[in-house]
Structure 1
């Protein structure tokens, strides 16, 4: 259902507000660059710092600008189930194709609580659900047995796996019957994840180098793994640079070098150190990425 190069889209700001013009420009940039799916208001979209009104407005703009050309998976996750339901309902109302739900960060539920969280979402959601497993941020891990239970829910169609555990897709595939989207959420291991049965990556680096990331995912889909490996080696300095300091500061700064947006993040994410900026500038220059005019 969802595959290829998927972008964990940044949310541009200007003068403390969502920069709607830059957001529209970003969407066009990805449509022109071969991106397969857009994923707004996730972790990289700084969803945790957006007001409810801003969150919904970003989804509206992205869906409107995409105009059905590629799928939009709207971030709708919250540790408050009622809020997650509200965001999912809004995403359905404005025409998103699916929703991405992160697990209950800060709450720290047990595995049964995780399942019940997704069961409540499944019972109230009209759209396909991608379960987002990111233990580094959510503190808790959706274990393979629990993921298999979640996969039995009628609207849950896949996982965004940001565990960086390359055994996960194999272990989960042994437990999950039928069609299920296995999507990496971790750029450096994306090719290896695809070798283990993945169908793509929801990528931070694809904000900056969408054409190269799309080419990499196409190579994987066509079983041209040597070509994919060559592209991954080319992209690895960018993958590393994006997380030298807390994300999405790196991605926003790199995109600003391309004329796409201002580099501003919301607190508690702060401006990059000069040494990190120089590293990102060097990486972007070596990749010869196109600038917006």
Structure 2
């Protein structure tokens, strides 16, 4: 039972569930009613995200001993080899399920899985490229829902918003992981350019997120309730993050801000569900 719990934590199910919810969101705004295929796409995303998280932790054991020592691998709950095998099995399962949706969905799942592996292996230790890769994969989740449902165009609004927002959050995570990344000579925007410039980039991306989130309402794509929820439920968290990032310096403090921003995406999901014209 302890091993099962450890594998569960290794996959970081909250991240995987958030990705699956994004797929359902894409399927919802697509408006075709193909919920069976959308559900399969959500399962694919859940499995592929778990695989990517496991592979990432497998490669980051030494860094996580400094930044996240409580995680499954640095704490010795399971072996690195077991994590590697677990990642491969989840990827194979994701591709098998994707094959039952449609050829385009299978191609997207294969591409996304490959990118996740290359990201953890090479792209993560690059300035902004790794952050942009994570953002692109996250944005692809809603598009994947649209592809499964058979109507991708309404999902492109969501993909643009998610892409900008996740890039900002990824920059924030480089600030939170600064100490461990610096010791392991990992090149991120924080270690390569310095924390001051990383903060500036985060501020700019957070401001861009706030602006682009309102575009669907300003262009009459979404109903007014969307703007109300964004203004009351999302903007306060963005402002809070901006203030805290300027004051906090420890990794744990910044990690809490990052987690809060992740949770706030669920509020935005509600805004889209209520505001989208489907």
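Every number here is computed from the coordinates shown, using simple stated rules; none is lab data. No experiment lies behind these values; they were computed from the predicted model shown. Cβ atoms are built from the backbone, for glycine too; each structure is taken alone.
One of 1, 2 was used to calculate helix-only ellipticity at 222 nm (-39500 (n - 2.57) for each DSSP H run of 4 or more, over all residues; to 500), giving -26000; which?
Numbers: 1: -14000; 2: -26000.
It must be structure 2, since only it matches.
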Which structure, out of 1, 2, was distance in nm of label points 7 Å out along Cα→Cβ at positions 105 and 233 derived from, given a value of 3.5?
1
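Which of 1, 2 yields 16.2 for mean count of other Cβ atoms within 10 Å over residues 17-24, as computed?
Details: 1: 16.2; 2: 22.1.
Of the options listed, only 1 reproduces it.
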With FRET efficiency 1/(1 + (r/R0)^6) of positions 73 and 153 (r between Cβ atoms, R0 = 30 Å, to 0.05) derived as 0.95, matching label from 1, 2:
1
Where does the value 25.9 come from, among 1, 2, when mean count of other Cβ atoms within 10 Å over residues 137-144 is the thing being computed?
2
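Figure out for me which of the structures 1, 2 the number 11 belongs to, where percent of Cα pairs over 37 Å apart was derived from the coordinates.
Working: 1: 7; 2: 11.
It traces back to 2.
Computing distance in nm of label points 7 Å out along Cα→Cβ at positions 9 and 225 for each of 1, 2, which one ends up highest? The partial results should precede the final answer.
Values: 1: 3.3; 2: 4.0.
Evaluating distance in nm of label points 7 Å out along Cα→Cβ at positions 9 and 225 on every structure, the highest lands on 2.
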Work out which structure the value 19.4 belongs to, where mean count of other Cβ atoms within 10 Å over residues 25-32 was derived from one of 1, 2.
1
